[in-house]
Structure formats: C-alpha cells, structure tokens
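A short reminder: the numbers here are calculations on the coordinates, not readings from a lab. Remember, predicted model here, so these are calculated numbers, not experimental data. Cβ atoms are built from the backbone, for glycine too; each structure is taken alone.
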Structure I
Amino acid sequence: MCDTITAVRSATASGAVLFGKNSDREYDEAQYLISVPAACHEPGSRVKLTYTEIEQAPATNSVLLSKPHWIWGAEIGANQHGLVIGNEAIFAKIEASVAPGIIGMDYLRLALERASTVDEAIHQITTLLRQHGQSGNCGFRRSLTYYNSFLLADLKSAKILETVDREWVVRPVTDVDAISNALTVETQFESFSTTLERRASDAGLLQDSAAFSFKSVFEDKAKVIGAEHRRNRAWVLLNERIGTIRAVDFFRILRDHEEGPAVNGRSGSRICAHRPENPIGQTTASWVADLTPGKIVHWVTGTAAPCSSLFKPVLFGIDLPPHGGQPGVAEDSESLWWRHEQLRRQLANHEDNAGLAFRAERDDLEIQFQSAMAKCPSVTDRSSREEALRVVEECWRLAMEFEATCYERLRRT
C-alpha cells in the first residue's frame, strides 16, 4: 500500500531532517502534483473535502501536494513552513466504515494547510478526528476502507501518529524510523486519546490494561504480512547508513526491489511496487524531502514506480515548473503521469541492457540535478527567486526531455 521513512538530524550526514514516501495505489490511478497558495477565508466559510465539508480555517498555508486525481486530500504533501506529512492505510479489528466522511488523505491536507510544525499538525488531526471521526471509501475502482497512520516531519523532528476510529497514539522518532501498513506503536507512546482504553474495552479487545499495546490490541494481523516485510526492509536500509544518510540514500530505499515471502501464490511485497500480479497495485508517486534550514528542497517524481522515475527538485517561493495537464481516468499524452506510464511499460519489457542503460543515464542526470541545487540560491528576494526558478525549471526540462527520448528509443526496439 505505502511506505514512509524518515531520518532526523542525529542520523543524517548534513544534520537535516529527511523524509520519504512511496504512495502505493491501484493500477492506473493517476496521481499529480499541485501547488495551492496561502489564503485568508471569510468567517463562516466551509471547505469541501472528498465526501463532506467542514468549517474552514481563518487562514490556510501554501501547500505542495501529491494527490490521486479524484481526491481532495493528498497522499504526500508539504507546506511553506517546512512541515511534511505522509499517511499509511491501517487495518484494525474494529472495521472502518464506508459511510461518506473524512478520509486520511483529507486529514493530511487539512493539517498542512492549518499547521506550522509537527506538534501543531498532530493537534489539528487529532482534534478534528475526535470531532468528525474517519470514514469513506478510499479505493479508486474498488471499495476499500481503512484507518490511518501518519509520519510527520519538520525542520527539528519527526513523529508517528497512529489512529483507529477516533482513537490515537503518538510516538517520537529517534534517529530513523519507517511505517508501512502495519501498526508500529506498542506500549511506548508520549501522548494518546483520553478514551483509548475505554474504546478497546467496549470493543472487547482489552485483555490487560497494565500492559496496553496499541498494536497488539487493535491490529488485524491477517492484513499486515507484506507490510511487516517492507517496514523491516526499510529499517535495515536506514540503519546501514545511520549517521551518514543523504537524500540520495532515500532515493535508493524507495527504489528497493527485495521481495518478501510469497502470499497466496503471488509474488511477495516490496518497497518499489509495480508487478501486474500484485493485488495491492503499484507505487503511483514518490517524494523525498530534504529539510535543511534555510534551503528546503523537495524531490518529487509525480510519476509511478520510482525505479523508472526521476526525482526532480521543487522549492517553495517559486512556481511549480510546467509539466503538462492534470491526469484523469483515461490515458493521455499531455499529463506527466500518463506520459511516464508509457515509458514505464516499455521499460518493463526491457530488463536487459536497454533497461540498465536507462537507469545509468537517469542516475547521472539526478547527480546533475543535485549539483545544480547545491549551487542554487535560497529564495529570499526577487533576484534569488528568478535564479532559483531558472535552475529548477532547467532540471525539469532535462528530465522530461530525457524521458521522451528514452520512450522513443525503446518504442523503436
């Protein structure tokens, strides 16, 4: 379903906080990048979410989102304050409702629009969660309901928020951490909802309140086999480089193909997902955030399967580079997501020298992007804004030109 990773300042080479996520959704569920400016709202205003509407905040932040084309909220996002959030589907013994309500992706966007820090975002999500609950179909072509966990990071720290129904727990991150579609919070958490144990008791799930484990009490273990493998794999890769982790290491982790045990005769799950027989679907977008004070760089794909994608830079304070129209249900030749999907499908048929050549050229181009961004000025005034826009737009131009050239080359072979 998804994998989200982080490394806080004690674990990275530069002392920055790093964040990364693969968003796994259904096959052909196009996702796209959108930049929404900060805004002020009239008293009494309401905001329409995916299925319902709630009272709007007096003011909302500027946000950058990676979102399924049919949903108001987002799978991954950031705001101008350096806050970044990714969510994960969580399956519990208490069944999630399909009744139209607020889904986890909506909560993610609401928090980004209304908060500046990790703690503020957690307060926003948990307050709204207690008021409205979480429910609604999260599937594209099929019905799928679930609860949510969130990994939140800012310039100083990262925390994990896990929820079931209207209940929640929070665990801070030490050095590195990863979440997938399995609960991770057990008996150690720094804060929690006031009715947590009562809800577990009312559901007949509480066995021993003296040793309350959020994971043991609530998790539906039948649905977490692949998730446990992916989380453990990410954990191993993070710890291999602890203290020296860089953004490029996150690129490699999100592209990892080591498979877990086969399930029901099908291939095992892996972090970078794009096998047609996989019932989960595929990785439809990826994102790595380098939260360096004074110069935050978001590395986004806007496309499926990070192993066939380029991580391209985005900065707050300048426009999102032009990259085509908004994708929808049908294939098109204009949107970035569907253009890349044509290339990805060609690459799937070329696991030979052509595929190896593509990845080598892609890696070289990403090194070029990183070098350009290292020299790119922070956006502080008109002059720096113009130079930063030039650098970022050139990276995107080269990326799209490279993908178009590779597609034509593969199509002819």
Structure II
Amino acid sequence: MNDKREKPKKVGIDARFYGPVGKGLGRYTKEVADRVTAMDDRHEYVIFLGRDNFDEFIPPRVGVKKVLADFRWYSAAEQVSMPRLIKKEKIDLMHFPHFNVPFFCPEEFIVTIHDLILTKFPTQRATTLSPILYRIKYAAYKRIIKRAVKKTSKIIAVSRFTKDDIEKQFDVPDDKIFVTYEGVTGHLRQNKNDKDALLRYNISEPYLLYVGNAYPHKNLENLIRVFSRVRKKYGRLRLVLVGREDYFYARLKRFARQFDGSRQDVIFPGFVPDEDLAGFYRHALAYVFPSFYEGFGLPPLEAMSHGCAVVSSDKSCLPEILGEAALYFTPESNDDMYKKVVQLITNENLRQTLVTKGYEQVKKYSWDRCAKDTLNVYKSVLYHAEYDNS
C-alpha cells in the first residue's frame, strides 16, 4: 500500500444500523465502526447514528465525531436528507455498510454488500406489505442496489461466495470487490449459572438450537417438520428457536402448533441477551442451520466458539465459512436433514470431533482483521493506492 502523507481526510460511516437495533447487520456495523475509529488515528471520522442508538456509540478519541441522522432505513427521508448531512459534514469518503445508498450521494463512497437475498428470494412471504406495495419496494430495491454497485468506488463483500454472486449478477470487474470476512466476537458474556438461565426460559436438556431471524429463506418450517420426525424417535428432545418476536416468528409459531400441539417441544424464548445466549450454545446437543442462502453465516460460528457441534445446510457460503467443522445436509431434502440430525444426535464421537474442529475454525475470523482490511479499502480509495486482495 502506497500510503502518501497528506493532511487528514474525513471518513463517514453510516452507522444507523449500529448495535442490536440492526440485528446481524448491527453487529457488523458496530464492530467495524468501533474498531476502525480506535485503530486509525490518522483520519477524522464522522459516525452517523439514529436516535435509537446515538448514545451507544462512544467516540474513542478526538477526531471522531457522531452526528444524528434520524432517518428510517429505506425511506424517502433517507434518500433526501442523508446526502444533505454528508455534504454538510464535508466528507471525503462515505462507507455504507449496507446497500441502501442514497441515490444521489454527493461524495465518493464504498458499500458493503452482505448478500443478494432479495434478488435470489423475491417472495411475497418475506414481507408484511400488500402485493402492490411489495412490488414497488422490490423494484426500488433493485434500482438502488444496481446504482450503488455501479457508482461505488469499491465494494466490500463478506465472503468469496458473495463476491462471485455480485460479479455474476451485476457484471462487476473482479478488482472492484474486496472480501473482508466478518469476525467472531469470541465468548459471549457468560452467566455464572447457565442452568438457572435455561430454567428461566423453561428449557430443559437435551435440545437442538437455532439462533437468528425467521425469514422464509431460513427454512425453519422444514426444520420444524424434520424435528417432528426426530422427536418421535427421541421423545425427550426439544427444539429451541431463538429470535426477537416479530411478524415472521409469530407466523412460525402458528405453523409449529400444527406439529407441536400442547406438548411445547418447540420453544420460542424470543430475544435472549448475550450473557444467557452463551449458556444456550454450551448446553445444546447441536446447533442446526437449515438456511437456503447466507452471505456469511455468523450464528453457527458463534455456536462453534462455545463448543456446540454444528449441522448445517450445504448451500451458498456455508461450506466456505464453516469448512470441515460442520456436518452438512441438502436443505431441499427433509430426508437428508433428518438423516444428518439423527447422525449427530446418536454419534457422540462425531459431536466431539466437530466441537474440536469448530474451535479451530473460528480462529480464522477476527473483527480486528475485518476492521484492518476495511481500513485498507478506505486508504486504497482515498489515496488511489494499490490494494492486495489476495
């Protein structure tokens, strides 16, 4: 990297997703914003935050400023008012950690694209909007992401799978996209008495675990179908589905009652804070990840970091990210999912082997490395320097 010494440039980060309000995207935004601003004392930074998370970000040093950008994601206000703020702050380079780049961004920018789920799974079931409004929103989404990909100086992809997806769908040259893997937070804050925490959620062992949202591409209805078959063979087993209550989880609960009745073997604890979630991972018999499509796949890595064996879909980026530390199944085949879940339940040696491999696999992913690579992308744009993307 040819890092020319010039006066400090000003970098803006759209951090409206920062923290829990942004779910998985919020974790990425938080880790990048926190670590880049702490490790880079050469540039000035402006962190744009919403009202819900404005107080959560604490500037680590002089030269890091936070600005209120209280505009809803994907809204008209975002398109109109965000460019005005960017211009007002005299930003040299903006980083948008999601595809929702204002159509007329006034300054040079880079964008992180985590996945192309909405183009791969354009389904009415993935929204609460009416069919007409959904079609309008979907058309706007396609136009915004297409323009963002065209106008951005560089694209950050969170896996090689996502990089390849972007290249194929938008005909983007290879040297415009940089892969910066996400990190694993490591051990979540731990409750001193895991079992007491589980009892508070009415969870008893043994159980299979899933952590994440309940969007249709997550394939949780088929997981429940498979679990209903597994439970007939292993009657004490439970299935725990952890995720914040929303429209999609409410719909999944209704679906689960068809198979679960009044037995309550499928448990929905809702949102679980980190100090309790660590215990959920540690005491689970296995973590099951049946998704049809992911851009990175952080929850199974978190499971591995807590010594939980993982059985996963073999689609999209998951073999790339999880490597040999997971047992794979074809998510379109409930029979294959059933076979692999039963194999993991019945083979303790296999579970222990996967636990050992999982501990090694998570060492490959570091938020510090992610932040360092992101900073290098900033520099490559700010100073028109070469960047080694190997």
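Brief remarks on what is shown
- Each of the structures I, II was assessed by distance in nm of label points 7 Å out along Cα→Cβ at positions 34 and 330; the largest value belongs to II.
- Which of I, II yields 32 [percent of Cα pairs over 32 Å apart, calculated]: I
- Computed 3.2 for distance in nm of label points 7 Å out along Cα→Cβ at positions 82 and 106 - originating structure among I, II: I
- Source structure (of I, II) for helix-only ellipticity at 222 nm (-39500 (n - 2.57) for each DSSP H run of 4 or more, over all residues; to 500), computed value -13500: II
- The maximum of distance in nm of label points 7 Å out along Cα→Cβ at positions 274 and 314 over structures I, II, that is, the highest value, falls on II.
- Given 2.0 for distance in nm of label points 7 Å out along Cα→Cβ at positions 58 and 378, calculated: source structure among I, II: II
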